[in-house]
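What follows are several structures.
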Structure 1
């Protein structure tokens, strides 16, 4: 029996009330399955995921064909898995065999109200589309409703930083519990704020590129151009410039190239492919 409030086991005893009668208020997706049925095991996680995603807009009733032979027979099931959508006490749709998630969604879309859009996901979609004000409005409302949600709080601070309000971003960082400051998102925010603060002091990219054409080992130009690349999210180029800086002068500004590389690694996270590549280059350079 699943712990989800949207999924339950249907039996001959409860089927009339919990499926047929209940479907007058909420569509019920009936999944007839068996332990020995491989396609059933492929299908069930998809159905369970969709039931949770739809948050009660439909319920998933699971019928174990071996344990509920009488019910299975009464439903006219001839093969497994069989899925039947019941609405207003009637079978209105369904399918046999394992189906891809996209096809199951098409069945649901015809009969079931779409799930409410997750505000956190919507905020990030707006953020990625460049609508920082729209994302900020949603995250601010979420923060007001749940001030203890540190993911939302850190995202708010990140947005503030992107809009130039570095003071607020730093205040959020300072307010975090000590253990939270060690988490990846907090470290990434700290690194981003630092890079943004440094950006206001940087000369134009064109001038730095001209300097490096004349002197490819100019440490200041290498460092400043790397910071520009970080702010443009051209991270591989930034890391390459910092490696070049270490090769040219590893002691420049008390080893700022290595420090900046490590901060960039933290900002991007260990799963980033460029981080793995340049971490190896840094290790080789140091050893």
Structure 2
């Protein structure tokens, strides 16, 4: 896919996805949704990519959904007929009824590589909610994060009712969603929404430093498993569910060449050279879950 609304670059094992409609403060269009989904597929498919960073071009991360054309932006022109049943009622279970932010959040949830949000400026609406499914969020001192939906007469999307309370707690999540205010970076840091706040020119270097440590020191297959184990563990009803997955991981990876290399490197006091790849060497119990359908 040729990208018109995002930038995509890979350097030394780190992919950088840049939301790039600066004249619109990187507001999301359907084209941008499609391109972000394609970029995530590329990130997972490329064994040379060890971690990914999302940021924005210009002075914003993303101003949310592009509403310059009014409410028409909430449905694709070529899918409107699919949103109604013959009797005129909404076809809520139709594939066309799914919100675009949710498609991105769920694709992030399935991702096999660590994803870091470098929030360089205002992140509002979908610009805020898609970062919730990323692993680590860093913010510029100039950033503000807004769950502004109630101020537009609509509700949060991108599966944020799942993610946001798990990150900051239900009371804080409700406070921000009820008020729709722009949350300063410092307040977001205090609530645990972002890991750290940086001067604008230090934000991307800080994100790259985190990504670099992952790329240089860890095993790709182990990272892919760990990411899915922890994210999916948020929905477990009993620790036995985690124990089952842990045990399978220990058994399968314990016999792998990567573990032999990791132990040897530790004993020999040298950097490990992990050879196993996500594209070819995931254990046979992966994936251990079944995805629920939208309907």
Structure 3
């Protein structure tokens, strides 16, 4: 069936599809709430926001990430995360440790004593006080970004209902992407936080295309304007999804799991979430609003 014919059938019963974005939002909130109840925080934080040490080793010989983690645990360091990466002819080991910080010499000694011939090539250590300041600044930056975005939307459309629909979609993208991070074990770092901030921009982009065509164009019916917006918006989102999927696989194949692949994964999850939130959420609200089915108290 052609996409336009499918849309014609869906549009006749459009209102009932609102359950899809609502269900996704409820599920995402439930996952994050469960994390907060069991772990004390909505998302696992990386060393950018907790402090600790991150070391990149060049390793000779055969070994596993589990052996490396056990070596640190035997030295009295728990909550160690080790990732083995193969880059060309080089074998790398990425180790993340919570506070207290570890010196580069101590880090090499621990692995060498365990029979793993490793040389530290990259070393980063952040104190808990500095990382705490980073986290506070990140929260302020995120709140400011969302607040300014909301104000710009209200100024642009000068009406509560379409403005709240845009904000709902942007918030939903972030919440669903955050829930996906929790499921996949992607920590909250400066990189993944930047990806969440980018999602706000991507979400608002498609929602503005939809809202502008439905509210400010007089040509054609509401149905034709929504369909025109869907064609443009889905093309935009699909291009972004394809690009970030390619980035994920290229970065994963070259260096394995990394900050870059985490950013790509967050963006893919958020852009996929934006599809139902915009076209089965915001679009339905705007349809009802234009048809006079949704009114504000002062209208």
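Only the coordinates and a few stated rules stand behind these numbers; no lab work does. As the structure is a computational prediction, the values presented were derived from the model and not from experiment. Cβ atoms are built from the backbone, for glycine too; each structure is taken alone.
Figure out for me which of the structures 1, 2, 3 the number 19, 17, 11 belongs to, where semi-axes √(5λ) of the Cα gyration tensor in Å, for residues 18-105 alone was derived from the coordinates. Clearly, the read-out refers to 1.
Of structures 1, 2, 3, which gives 11.2 when mean count of other Cβ atoms within 10 Å over residues 34-41 is computed from the coordinates?
3
Looking across 1, 2, 3, the calculation of FRET efficiency 1/(1 + (r/R0)^6) of positions 26 and 242 (r between Cβ atoms, R0 = 35 Å, to 0.05) that yields 0.05 traces back to 1. When distance in nm of label points 7 Å out along Cα→Cβ at positions 90 and 266 is worked out for each of 1, 2, 3, structure 1 gives the greatest result.
Given a computed value of 65 for percent of Cα pairs over 24 Å apart, which structure among 1, 2, 3 does it belong to? This figure was derived from 1.
Each of 1, 2, 3 could give relative contact order in percent (Cα under 8 Å, 6 or more apart), but the derived value 12 comes from 1. If helix-only ellipticity at 222 nm (-39500 (n - 2.57) for each DSSP H run of 4 or more, over all residues; to 500) is calculated from each of 1, 2, 3, which structure is the one that comes out at -12000? Only one of 1, 2, 3 returns -12000 for helix-only ellipticity at 222 nm (-39500 (n - 2.57) for each DSSP H run of 4 or more, over all residues; to 500), namely 2.
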